[in-house]
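K.L.:
Given below, in the form of structure tokens, are the structures.
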Structure 1
Amino acid sequence: MSFKPLVLLSLLLPGVAGASTFMPPAATVTAGEVDSVYAFLLITSLISFIILIGGMIFFVFKYKRKSATDKTAYITHDHTLEFVWSFIPFLIFMFVFAWGWKIYHDMRHSPEGALEVHVMAKKWDWRFLYKNGKEVTSGLDDKGQKAPATMVVPVGKPVKLIMASEKISAGSTDPMDRPVLHSFFIPAARIKQDVVPGRYTTMWFQLDQPGDYWVFCTEFCGSGHSAMKARISAVPVADFEKWLAAEGTGEMTLADKGRALYSSKACAGCHSADGTRVVGPTFKSAWGASRDIEGGGKATVDENYVRESILNPNAKVAAGYPAGVMPTFAGQLSDDDVKALIEFIKTLK
């Protein structure tokens, strides 16, 4: 029976001969790119191993001492050879670095117009919140077993996740009921991002094939860590639009809730929505802008900046505005309230 290297590689490497035993089939362009880098690293490592270890074995037998009187020949340096065997690996390493950096850069920067979904992680469950107010949580199946929450997304459209860690119960005073570190991992997309208490983290993906894909928590978060699963269901765009508008949609969009909070919490007294200068910076056209900070430095108005400004308003005071004027809203606004205000600010173009 003849030896076929590609058959062996197809069992070991993703993307070779269309088979893999290490990972699920790639469901995104990024996943295919990650698989390609992974395959390249394994193949080059295998070739390097064969050259190094094979050469060592060959030299052991070729230059084996034949008698007790044999003497080792005097060997001088070959600078050309030493340069070549150092420079070629250097070129390979730099090529892999540049390749991997490009994939990582593309992975970390979501396209404009991506569908945004808020993801909340808690011990030990996932919750998904859409901009129109639709919320998806885990439930029970027909057998009374826990059914994981399912995020529904459109096929072929980029999806940006805005992720945060939260308590088991929003009103809990139990000191052990606190946000902990989680990690959102989609194996079929080859992407993973930590969900960190006290801040927002983001990631994006685009599923190009319809189907259901598993989500796992890959950061140990306590006794229920292994059961902390969710699903992503990729459906055609028309089906997604029907699902998004179907029963279960919130009475108000997140932006509308934020607008109501803007009025009820007296935000309008210090921050205008039309560009007028009052006590604090206007919300109009603020989103995504770079802002000078008192004391030096700059800050981009994004989810984390707005959250920090609401809960700790003196942390980064906009240049030209007085410090110590705005009170903290920590304890007065829930995590979902903060998300709603953020979504409202995003609409003020």
Structure 2
Amino acid sequence: MNLFSSFNVNENSGSKQHENLPVERVKCLILGSGPAGYTAAIYAARANLQPVLYEGLQPGGQLTTTTEVENFPGYPEGVTGPVMMEDFKKQAIRFGTDVRFGLATKVDFSGPIHKVWIDDEKIIEADVVIIATGATAKYLGLPSEEKYKGMGVSACATCDGFFYRGQDVAVVGGGDTACEEASYLAGMCRKVYMIVRRNQLRASKAMQKRVLNAHNIEILFEHQTKEIVGDEKGVNGVILIDKEGNEKRIDVTGFFVAIGHHPNSEVFKPYIETDEAGYIITKPGSTLTNIPGVFACGDVQDKYYRQAITAAASGCMAAIDAERYLAAKETT
């Protein structure tokens, strides 16, 4: 669940004298520092793979923007996202993970030794690479949206909906994700407004039926969000504008953005197979990609669950897959 949003192939990289860049050889390189990356590091370090982990743009990933986490096992009283990710990091370091700050700006997976450019300043050569760069939630881009992130603004109803039990909330979007979020929230909230830019839902017929049959979901077609309003306690309303330019306010305490996610996979696409949305394709039941010795875990390859616990589980899988890959190479 890490924000590597600037993971793009640098077109100017080819003009650099790469042979003049310092080169470091490692056994196991992990890209990403969310639950998937840190869990992979814990398992890889305990397997004596001497992992080197690069944190990316936002150390700790998307969970660092979450205030309270109450659904991760082992924290019976709940925990804040930043504290939980710091715990993950400490555990990874305890077993010997070399945690560093930096971004992968280019890769070369054409040979048996995998090369990754870090900040276009050095090259890491690795026997195995674990990609855990996560996905970035798409937001509307409003200043007020940024202001109230973690204070009423969320991109995950499953993560944060529990905090709005019995309250009125809004969901932005008209696709399957938005309908799924709205349906989930309708089971615990007093009222759910769906803010839909178009005059109809884009979701599948089945998802539309669920929403339309919910007594406490009101769909506001042909409306867009102009501003999220609140105070020091958090969100308390949303200013909407309709197609005629008329404004209206709805009173809500939660504002859920459900317009999709963008997997942070751009830099890998010259070599790694992805689906049409950019999610890395892994072999079913594993973290294996189409490139031997390169593994993917967490939200960069998971568009269905997108939970900290599932990301951590796939990070464990990636480390085990990497360890077994290396062991098989040593015996051949």
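Only the coordinates and a few stated rules stand behind these numbers; no lab work does. Since we're looking at a predicted model, the values are computed, not measured. Cβ atoms are built from the backbone, for glycine too; each structure is taken alone.
K.L.:
From which structure (1, 2) was helix-only ellipticity at 222 nm (-39500 (n - 2.57) for each DSSP H run of 4 or more, over all residues; to 500) calculated, if the value obtained is -7000?
P.N.:
For helix-only ellipticity at 222 nm (-39500 (n - 2.57) for each DSSP H run of 4 or more, over all residues; to 500), the value -7000 is produced by structure 2.
K.L.:
Follow-up question, since we're still on this one. Given a value of 65, 46, 38 for Cα extents along the principal axes in Å, point me to the structure among 1, 2 it was derived from.
P.N.:
2
K.L.:
Something else: Which structure, out of 1, 2, was distance in nm of label points 7 Å out along Cα→Cβ at positions 188 and 252 calculated from, if the result is 3.6?
P.N.:
Corresponding structure: 1.
K.L.:
A follow-up question, please. When relative contact order in percent (Cα under 8 Å, 6 or more apart) is calculated, the result is 14; to which of the structures 1, 2 does this value belong?
P.N.:
1
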